[in-house]
Structure I
Amino acid sequence: MNGLISEFDAGKLHVKVFETRAQMGKAASEWYLAKVREKISEKGYVRAVFAAAHSQEDFFQGLIEDSSADFSCIDAFHMDEYIGLPQEAPQLFSNFLTRTIFSRKPFRSINLMRPEAGDSQRYAALLKAAPLDIVSLGIGENGHIAFNDPHEAHFDDPETVKVTTLDGKCRQQQVNDGEFASIDLVPEHALTMTIPALMSCRTVVGIVPDSRKAEAVKLALTGPVSESCPASILRTHDDAVLFLDKDAAGLL
């Protein structure tokens, strides 16, 4: 049994709820790789955006364990990065993704953000060089996607990558995740792909475990489609699926 408890639609977004976090991650990786194979058959390669978060680790494990997928056809990008940490800092999302997935599969290319405000235009140009095929993402405790926190999220943002200010709930989440010992150590600014840039990806795959995300998930799926809960925009995407464990779905 794959552990599927329920599935339903929230707007255009298809939602699947699983008994355990591991079952959620495995199912998400299988669904994702099936989409990747479709896209490779269409044009020979895939441009994929990845989230850097502990919530994605079960999904990444599923990708690593699958020996059938051809990662040599995947150009990899990531969606956000802290500003101001030294290049060797383990908390940098580029370093997290390198440790967790990028060094463990033979990607066609790996394109990393630099931890500096001035990198926004360079990275935006890389993203805009060709259409983005698929993004795998989480939902923050404050409802953010990437580092688009509610106070600076814009559904009509004209930028592709921008400098943003992280709110207190977002910064505390990084402490809750064990990445920083205290909120004072969490950077206040970051680079992020904007919401229109994320939504431009042809396919969106959300992977969201943990009861800490339950309130944000409920708002994203049942509240208004509003920048006050940036993840609510997922309900408007034409090809999006959200994988939850039962804890993240606990308030639905």
Structure II
Amino acid sequence: MNILFLGNSLIFYNDMPEIFAALATAAGKEVCVSSITKGSATVSHFASETDPLGVAFREALNKQSWDVVIIEPSRRISPFEDSVLAAETAAARTVQALAAQAGAKLLLYAVWGNNDGIVKECVAEAPPHMPFVEPHPYDRSPHALFLYEVSCRISRALGGVSIAPAGYAFENMLAAKDCPELYYEDRRHPSPAGSYLAACTIYAAIYGEPTEGIPYTYGLPQATALQKIADQTVLGGLVPRAAQRS
């Protein structure tokens, strides 16, 4: 299976695509993983015919066949305005069409909420240009739920694209006993454990199989607990407590 990751630092921190590849290989899968990433990249960058990321994406599609293309709806989408969501949805349609021409299905990578109490409002002036406007106080759990709903809305607009609910897995893990630190010190990016949990979530979403028992642990003593939460979230439909109350 050939899998292409498109995104930003929420993908390339700790080289998460390689963690995913190691998981898949340890599970006996034949997998080829590649990624095109840049800090703060949005789906709109990859949809653009002229942006360097969009050019690189098209070149990758022309070089070989792909089974899955993973995109990350940008955290520039906020609850405070709608232009960025509209731009990212339109861009996702473009990426989906290009991926389909190359024989690939799309997978949405729904990420976790900021854990620093702040969400920055952005506006889509001329996508992919989406500058910051102002910050707003916003807690982690509602932000995670909002980002998951964003992926659901984009999925529906694209005819029911599958979602890897990494943000939900974060929330479920944070509610569990003896949770490892999932966030980097900036409270936005993933720690090694956070990237491992995201990779497990993507594995379960792509293969429809549990990760628990896969021997690759990334050197994490809590790997089994992270695998279990990923499996329960993706395969068992475990919804975070905050979502249950809403």
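What the table shows:
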{"read-out": "Comparison of I, II by distance in nm of label points 7 Å out along Cα→Cβ at positions 27 and 195 - largest value held by", "value": "I"}
{"read-out": "Which of I, II leads on distance in nm of label points 7 Å out along Cα→Cβ at positions 51 and 235, largest value", "value": "II"}
{"read-out": "Structure with the greatest value (metric relative contact order in percent (Cα under 8 Å, 6 or more apart), set I, II)", "value": "I"}
{"read-out": "Origin of the value -8000, where helix-only ellipticity at 222 nm (-39500 (n - 2.57) for each DSSP H run of 4 or more, over all residues; to 500) was derived from one of I, II", "value": "I"}
{"read-out": "Value 13.0, 37, calculated as Rg and Dmax of the Cα atoms in Å, for residues 107-170 alone, assigned to which of I, II", "value": "I"}
{"read-out": "For distance in nm of label points 7 Å out along Cα→Cβ at positions 59 and 219 computed as 3.2, the structure of I, II it came from", "value": "II"}
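Bear in mind these aren't lab numbers, they're just calculated from the coordinates by the rules spelled out. All figures in this text were calculated on a predicted structure; none of them were measured in a lab. Cβ atoms are built from the backbone, for glycine too; each structure is taken alone.
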